[in-house]
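Please go over the structures that come below.
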Structure 1
Amino acid sequence: MVLYIARHGETNPAQKPEPLLTETGFDQAKRLGERMSRLHLDRVFASSLIRAQQTAKETADRQNLPVEIFPDIYEIENGETSDSAYKRAVAAIKSLREQFTKDERIIVFAHGTFNNCLISAALGFPVRDDFNFCQENTGLTCIRFMPDGKTKAEFINDYGHLDNPEF
C-alpha cells in the first residue's frame with residue numbers, strides 16, 4: 001500500500017466554532033488536487049472536520065471518488081494528550097494496513113498536529129515532545145508499506161505543488 005498523508009489547506013482560525021478554508025486554502029487544495037490527479041488513487045479519506053473535507057474534495061473530484069470520513073483522524077483537541085492521539089494514530093494505521101494489503105494508493109486528509117502522530121505511527125516511531133514532522137498547509141507525505149514488511153518514507157511535507165503549479 002502507498003499511503004499519502006496531507007494536511008488541510010489554510011484556514012482562518014478566528015472562525016468559530018470550526019475554521020473553514022480561506023481563499024488561499026482553496027487554492028492550495030486545488031493545486032494539491034491537480035498534483036494528485038497525475039496518480040491513480042483508490043480511496044480518499046478525510047477527518048470529520050470540514051476543512052479537511054474541503055481540501056480532500058479537490059483531490060477526490062479529480063479521481064471520481066467520494067471523500068470518505070475516517071472518524072478517528074480528527075485533530076488533537078484541548079486536553080487530549082499526545083499519547084492518546086498517538087494511540088488513535090496507531091489504530092488508524094493498523095486499520096488501513098489490514099484493509100489495504102496490495103498495491104492500493106490511498107490518501108488521508110487530516111491536521112498538522114495529528115498528522116505528526118500519524119506519520120510517527122506509520123514509521124513505527126514514538127511521539128516525542130521535542131520532535132515533530134512539520135506539516136505545512138497541504139504538505140504531502142508519502143509512505144510505502146512493502147510486501148516484505150518494511151516501511152519506506154518516500155517524502156515528508158512536500159509542498160512543491162504550491163511553489164510550482166506544474167509540479
Structure 2
Amino acid sequence: MGNAKDENKKYREIQGELTAAGLRFALVVSRFNAFVTERLLDGALDALHRSGAEGGSIDVVRVPGAFEIPVTAQHLAETGRYDAIVCLGAVIRGDTPHFEHICTEASKGIAASALTSGIPMSFGVLTVENLEQAVDRAGLKSGNKGFEAAMTAVEMANLLKKVKGSPSRRAGKRSRK
C-alpha cells in the first residue's frame with residue numbers, strides 16, 4: 001500500500017528501470033587516450049553485467065577517436081539491433097583550440113544521432129583539462145563515468161520502451177491513418 005502522498009498524485013509518473021535484461025547495447029569506444037577509455041569501458045561493462053545484461057547482448061565497437069564516435073553511433077542505430085548506445089571517449093585539453101572543436105563536434109554529433117535515430121545514446125566522453133582529471137573520472141576519486149553512462153543507457157532504453165508503448169501514443173497513431 002502506498003503512502004498518502006502517492007495516493008494523492010494527480011499525474012502518472014513514467015520512468016525507466018535499471019535492468020538490462022533482454023536489452024541489446026552497443027558501446028562505441030575511442031582508442032585515442034586508451035589508458036583512460038579502457039577504464040571507462042571496464043566500468044560500462046561492469047554496469048551492464050550488474051544490471052542483468054547477458055554477454056551476447058553487448059557489442060563493443062572501437063573507433064580511432066572521439067570525433068568518429070557520432071557517425072559510428074548513427075550507423076549502429078540504423079541497424080535496428082540496439083536498444084541503446086554508450087559512447088565512450090576521452091578528450092584532454094592541449095595547447096591548441098583542437099580540444100574545443102573535438103569536444104563540441106563529439107557532443108553535438110552524439111546528440112544529433114540520438115535525436116535522428118530515436119535510439120538513446122549516453123554521453124561517456126570525458127572532456128577534461130588534464131590527465132589527472134581524466135584518471136579521476138575513469139575510476140578513481142570521481143567514480144567511473146563509463147559506469148554512469150551505461151546505467152543512463154539502461155534507464156533510457158527502458159524509459160523509451162515505455163513511452164513508445166503507451167496506450168495514448170498508440171491511439172494517436174491509429175487516428176492519423
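Things to note:
- When mean count of other Cβ atoms within 10 Å over residues 51-58 is computed for each of 1, 2, the largest belongs to: 1
- Structure responsible for -11500, with helix-only ellipticity at 222 nm (-39500 (n - 2.57) for each DSSP H run of 4 or more, over all residues; to 500) calculated and labels 1, 2 on offer: 1
- Which entry (1, 2) yields the derived value 14.8, 47 for Rg and Dmax of the Cα atoms in Å: 1
- When Cα extents along the principal axes in Å, for residues 83-130 alone is computed for each of 1, 2, the one that comes out at 35, 17, 15 is 1.
Each reported figure results from applying straightforward, stated rules to the coordinates on display, with no laboratory input. Not measured: the values here are computed from a predicted model. Cβ atoms are built from the backbone, for glycine too; each structure is taken alone.
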